[in-house]
Each structure stands twice: as structure tokens, then as C-alpha cells.
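A.B. asks: Next up: some structures, all given as C-alpha cells.
Bear in mind these aren't lab numbers, they're just calculated from the coordinates by the rules spelled out. In this text the structure is predicted, and so the values were computed from the model without any measurement. Cβ atoms are built from the backbone, for glycine too; each structure is taken alone.
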Structure 1
Amino acid sequence: MPIVTVLLTSYNHGDYIRGSIGSILNQTFKDFELYIIDDCSSDNSWDIIQEYKDDRIIAIRHEKNEGGCTTRALYSGFKGKYFAMAHCDDMWELDKLEKQVNYLENHPEAGACFTNVQLIDDDGNNFDQENHPYSHVFLNENMTRFEWLNHFFYHGNRLCHPSSLIRMDVQMKDDLFAAGLGALPDYYRWVKLCLKHEIYVHPDKLTKFRIHADESNTSGQTPVNRIRVHNEFYQIAKLYESIQNQDEFLQVFPEANEYVVDGRINVDYALAQIMLNKTNNKGFHFYAMNKLMELVRNEKTKDELIELYGFTKRDVCNISGGLDLFHVIADDEYLTTSLFYANEEGFSEEHKLSKTITMMNNHFKVTFDLENKEVKQLRFDPTEGKYISLKNISILIDNQKYDLPEVIRYHEMDGDWIDIYSLDPSLLIDLKKTTLVNKVVVEADIKYIENSKLLNYENKVEELRRKSIDNFSIKQLLSVIKNRGKR
């Protein structure tokens, strides 16, 4: 019986598959079987596979493309004590299996052993582009399984699948399969693995992971993958739901101690709040909102949530009304507003409040709570990165109406509308003297400046330059004019 089963997946990588097969067959650890599964490649991959006559190889070709081969039915025929995944465009250092088997043989508490990774390019050269997403993905540090679960939650997958060596009984008993997932299958497996088992990352770079220039890696940065990722994060969220032991949950999420009241915690509530308040993940947000709805509908947990957190069904309604998970509101209807407040020191980022609001029927209203701060001047920025027109501007400071504010950036009047030709439109409200301010309400009609106006405005740019008016704004405007003119 072989100690290791290696599964090499093959699909349309005839240029690389010889290097991959050779790096496996020439391992210093010899006691393995090698399954090579070709997923109906349309290139010469299958012809190359058939050239090898090694008795350890079991070669299988799919009659049609199935999009993978990690099925329980296939794995049930594997004979190895350990299981290793290999990809037809990656390679291993020759002592990879030897070092990993030695570790797992001597550390029964570990469910799997991974390795550090050397990135290579299409030509097999070391890949050293610091700004590439993969350059800092794979980690070589070691943590407890609880720390790994926390790290996965906030940072995603950091382990390289073709570097893995997994105990076969763990693979089967813990069902480390991810059917239906196309962007995050490895991430799903590793979270599931660490729910019960410790793992180890060997510090040596024993796996060579190839980065393709055309982003054809399965997890490449393509539009389809970017959409798929958010849908699949919902499945990841459900794995974290299984951590119901309070002590284990707090080891995974030490930050959840704020939800411990008199020694008690509702872990489902805590997990949902962490997902909502500490991540920007839409899949997590969707899970959290639905979980909170379940909790307030359940007779037992709804009373517990009220007792521990004062959380009611009204709070869930407020959350569901503020999460635009299905993109009901178009991007152009969102405004990123900011209010700067100053006394004698002037404006700064430290004295800034920001809110994202929606404009409805070309109108917006936003309220800022200053909590009785000393203020002499206010600067309101209605949005960022957009050319806007405003009219019917209303400023209420602690229910007192203030005169029309000063428009700081270059602007022109078009009837009642104020056209502001700046990507940083700003309004100045001068209180004349330092005043304690609690609440500021800004309201106005708003619309975006038409493309035709921006194009016509280009003719005025030279005149503005001669007058030395807002040169930075002019540069921004010219850029927008050029981009919009190409549409």
C-alpha cells in the first residue's frame, strides 16, 4: 500500500505538464501512487501523459470537460495514508514529500502539512513583481488553528493548495470537498480543516506556483471571479457558524469579548455583528443579516438578545434597510459627504465627519452630530470625484437657519443652479465667532453636470489659466473632459 496518493489535475497545459510530472516522479520519497486526471484537454496534454510508463501512474481521461475532479467517489479509491494535490502547471522541489511525510509522521496532532512557496512565471523564472496580488498571498508563518481561523476570516486564503499534504482520513471524514465553488474552494477546505485540526506550514519553499501573465490562474483577477467570490463567501460564513463552543469561539475571535455579558455570549449574534461591523464582505453581510432575522424570530433567542444586548426586531429592520446587498441603489445615487469643523486651528482630517448617503429624486439631506464641539467655521463637501450642480441649499445648525454658504471652488450660475467645476466641491459656512455646535443638517437639490457642459467648459480653461483660478481643479477637469470625450 503506498504511503501517499498524489492527484495531478491536467487541463490544457501541455507546455508545462512534463515539468510537473517530472518533479513528482523524481521525488526523494518514492512510496506513492500518482493519479493523473486529464479533464478532456483540447491540446496535446493527454498525448504527453501517455508517454509515461511508470507503474505508479494511474492515468484517467474525462470524455468531456467536468470542471474538476475532486469528488468523493474518486478519492474513495485512493490507497495512500496521505493525500497530495498537484497542478499541471506547477512544480515541486524534489524533497517536498519527504519533508512533509516526516513531519506528519512525527506530529499526529496535525491534520495537514503545507509548504512555503516560490512563485514562477510562464517561463519558469522566479516571479518577483512586488505589486502583484499573489506576491504576498502565501504565508510561511505558523499559528494555532484558532489563529488561522481568525486570519482566514479577515484576510482570506493564505495557503497554497499544491503545497498541501493531508491525512486521507481527515480528507474523507471531515468532507474536505467543495463542489459548486469555483473561486474559493481551497479557502473553504482550509477553514473546514482548521475547525478541528492543527496545521503546519514548512518554512522551505518546496512548491513552485506558476503565475500566468494572462490571469488564467483559476483564481485570477477576472470580472467573473470578482462576482463569484462574494457569492461564495456566504458558504464560508456558514462554516464559521459551526463554532458554537464559547471558549473556542473566543479563541478564534478574541475581539468578541465585547459581546460577553455576565459571562454569557450568544455566539451567533456575536459572529453576525463582527461580520457586519468589522468586514466589508457582502457575502458575510448577507449571512449576518439573515442570521439576525432568524435569532429575533426564535422565541428563545429573541429574549436572550434583548436581555444581553437590548437587541430587537426593530434593530434588524434598521440593518436590512441600510445594507444594499443587491445593488438596488445605483452607484451614482450614492454621495460620500464630509463635514469639516474648525475653530482657530483651521480644517484638518482629524476634525472631519463622513457619511455615505443616497440622493433621491435629485435631492439629499444629511445630518451630522458634532456633540457640542467648539466651532467657528464649517466646510461641507457634498461628494467626492463628481462634478455637481446644487440649488435650494439649506443649512441648519442646531435648528437655526444660516445664510447661503460660500462655494469655495470655481463655479458658475445657470439659473437657480450652481455649477461647481471641481472634483472636490466644497461649501464654507462661517459662524463668525466660536460657537458650541451639536447638530448640523444640510439639504439641497443636486444633479450631475452634463457631459456637454463639461465639453463646452474646455473652451474656458485657457481664460481661467490666465486668471490663475484653481489650477489644480483645471487639471482635474481637463482629465475628465478627455475621458468623457472618448465615450
Structure 2
Amino acid sequence: MTAPHCHALYTVAQVRALDRRAIEALGIPAGELMRRAAAAAFASLRRHWPHAQRIAVYCGPGNNGGDGYLVALLAHEAGLAVEVVALADTVGEGDAARARAACEQAGLPVRHWEDSAALPHADVHVDALYGIGLNRPPQPAAAALIERLNAAGAPILALDVPSGLDADTGHCPGVAVRAQLTVSFIAAKRGLHTGQASARTGFLELATLGLPETLWQDGPAPDAQVLEAATLPPRPRDVHKGRNGHVLAIGGEHGTAGAVRLCGEAALRGGAGLVSVATRAEHLVALNAARPELMAHAVNGPQALEPLLERASVLAVGPGLGQGAWGHALWLTALDAPQSLVLDADGLNLLAAEPRRFDAARQVVLTPHPGEAARLLGCAIAEVERDRFVAVRALARHFGAVAVLKGAGSLIADPDGRLDVCPWGNPGMASGGMGDLLTGLIAALLAQGCTARDAARLGVGLHARAGDRAAREGERGLVASDLLSPLRRLLNGLDA
């Protein structure tokens, strides 16, 4: 899909506003929207599981259940064996009630769910229990059904949102369906793209139900955007290293030389013209032997750091820095310098202990994982993960910097509230050193002239896409340095 709204992400309130607009302003009856949603979902079911002969549909009492009843009816009309299970004995008035009645009139019995009953035997289960409005744990009967569905072994198609998942935040307050396919209707819900949603949605499709482009053009502005694949333009033929910036990576306390080396290597592979490393003297031999292109310097304190700062255009501070006297002194010196800045790891932990807001004129990127974000915000990790959108915007606003909240569906926010979501990445990237690479890559992009926001967006996207290409050989055992080769190819447009 190429329409602009296909990369737009909306809150639940905004999706409801779009739905109302389709009904009231465009004159499309709610029942017609329900029929279109069911048709889109059933078409996806047939595409993904063309040999399925038996399906079971689980319907809640609301409009999501109405979608489910109509999917069941379409499957029945197509000659499939269909069983319909209702979460409640009755359904409310309106289109959902009419959809259930249509099923029953077609000879499809609707069975009320009972905890003691066995699940129907099915090639595909269809989840139509809850819609986008659920932001609390499912009721006990629904929770028991969801647990049985997850344990059944057959694939699950979720309508609009996997039941139990908060479509606004991506958080699961209780048990949630683990779908293999989710067909979302009208507009993409932002919560389906980050956090716990990544383990629940499976393959995610958007069905816009044949609605005209004016629905989105004249509707509410999206809350966020999904990143699109991008890279830098080709370099001019007369370029020289001085025009590609000089990154200074500061870190590598005793025992952590690898972190600052990974950061420096990522800055090199990310295209910085020059990369220096300020680290402990004990690390110089290893760094020079492993990567001679890195200009490694022994730095025992702020005085030794000053001449390196004078030559640098971008600072990458934190990988292996530590929080002792040495790391703290270098951190203070770097924060007082005027250069563009990327802060990660202990650079962020020190910032949590001694907060400061950065000058708006300075290009600064913070790259916390949820634990570091919680320390920066003075809250629990669970609170960060409960609403990652609120957390990353709070970080950007509070510190006056672009903030990257790492994790499944990494988020990038700037102090003005603009927000982007990364759709790439994989579980193999949950290993040491990945964050050090990202720090160096973002620093390299800053060095080549990107703004903080663009460097963060482009860096997060390239890093995750490189991780996906490296994971083609398997997710387990993926290490950070495996990303360097695919990263170089992606950055040069050789592996789109």
C-alpha cells in the first residue's frame, strides 16, 4: 500500500473519530463497514490458510463480535465447516445483534462458551472477542478462553486487535491472544506496533475497507508514523574525510573495552570521516590491533580529554563508561562541551543521577532501554512499559533532546512530541553490544550533517534492518558485530 495513511498510526480515540466520520460525513452505514471488515478478514484468512476447511469463530458481545459473526457467515457460504462460540448468551442491539441473527438464520448455531467445554476442532481460530476499547484485563471467562486458544496449537486470526491487548499502548494488562495474523480495520492502531504487541499480533495487515482518501486527509492528524526504509544520498565525488565529521567515542572503563570499540566501529561503518576513542590506557594495544582505523587515546581525566574535544564534531558518550570517578569526570566534561551528543548506557545513568535539560540549539540524542528510561523518569520499568508512547515523549520533553526508547518497536520522539515507530528488528538483537552499535551509528549520522531527529530515525531504522538481515542465519547466537557488514550494505543502498 502506498497511500500516506498506511504509515500513519492513530490512537484509539482518533480511530473512533475516523469511524464516526465515515458514518456521519461520508454516509457509509455502520452495518456496511462491518460487512466490509468481515469480507477483508475472510479474504485474508483464505490467502494465508488456503487449505483450511474448518474454522471456529469466538465472538464477544460488541461490534468486534459482530465482525466475527459475519466472518463465520462468509465462511459458511463458502462451504467451510464453521463453529461459532459466543462469550455471552446475548448480544446487544444494533449491527452486532443483526450479524448474530444472520448467522442463526443461515443455520449456524451459536454455542455459549463454558469453561468446561472443549474447544472446537479447527484449522484456524478467529478471535472476535474484544475490540479496540479494552484497556483492562479480560473478564475471567474470556481470560480462560484466551488461554485455551493460545494453548490449542492451531493458528489464530485476530480481528482488528488481539483480544487482551491495549490498542493504544501495546500493553497487556492481563492475558492476551497470541495471533499469527491480525487484520486491523480502517486505520493502524499505534499500540499494535510496539512493546508486548510484537509477541501477540503476528503478521499485521491493514484493511482500509475501500474508504476514500478524504477520510484521512480531512480527519485527525496521526499520533505517530511508522518509519520507512531510508538511507543517505550518494556522496559527492570530490568529498574528503573532513566533510564527513569526526566522532569521539568516550568510554571503556576497565573490563569494558569491547563496548567502546563496538561504538567506534559502528561510527566508522556508519560513514564518519574520522573516529577517535577516549578510553583507558590499558585498552590501546587491543584497540589498535583489532581496528587500526580507530584513533585510540589514553585519557586519564578531563585534562587529557580537552584536546580531543577540540578536534571532534560529535560526541558518543556512555558505552562502557562506568559510573566511577573516571567516568563521571569525563561525562561532565563532555556534557559541558558544545558538540552534538549521543548519550547511552552509563552516560544515561549519570544523567539520571544529575539531570539537566539540554540547550535547544544543541543536537542531542538519548538512547535508553526501558530500565534506563525508568531511572531517567524516576519511575518503575513497568510504568515505562505500560505506555511507551507517554514515556518516550516525557523523556524528550524533560531533557530537551531527541529520545529513542529501545525495545520491540523502538520509539523515537522529539521535544515537540513528534513520534516515529520502528517496524524492524528481531529477538536475536536482545544481546550485549547492540546498543553500543546504535550509539556509534547515530553519532556517525550526526557527523555527516543529519539533525538529531533525522540521525535517530535513520540510525534506528538502519540498525534494526541490519539486525534482520544478520538474523537470516538464525536469531540465536546473533552478536552485535554481525550487523556491521549488512549495515554497510544498507547504508549504501546495496541491500534494500
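A.B. asks: 31.1 is what came out when mean projected area of the Cα convex hull in nm² was calculated for one structure; which of 1, 2 is it?
C.D. replies: Values: 1: 31.1; 2: 24.9.
Derived from 1, not from the others.
A.B. asks: Taking -9500 as the value of helix-only ellipticity at 222 nm (-39500 (n - 2.57) for each DSSP H run of 4 or more, over all residues; to 500) derived from one of the structures shown (1, 2), identify that structure.
C.D. replies: Numbers: 1: -9500; 2: -12000.
Label of the originating structure: 1.
A.B. asks: Here's another thing I want to ask about it. Please state which of the structures 1, 2 yields 1.9 when distance in nm of label points 7 Å out along Cα→Cβ at positions 262 and 446 is computed from it. Could the numbers behind the result be given before it?
C.D. replies: Values: 1: 4.6; 2: 1.9.
Checking each candidate, the match is 2.
A.B. asks: One of 1, 2 was used to compute P(r) over Cα pairs in 5 Å bins from 0, in percent, for residues 110-237 alone, and the answer was 2, 10, 20, 23, 21, 15, 8, 1. Which one was it?
C.D. replies: Going label by label, the one that fits is 1.
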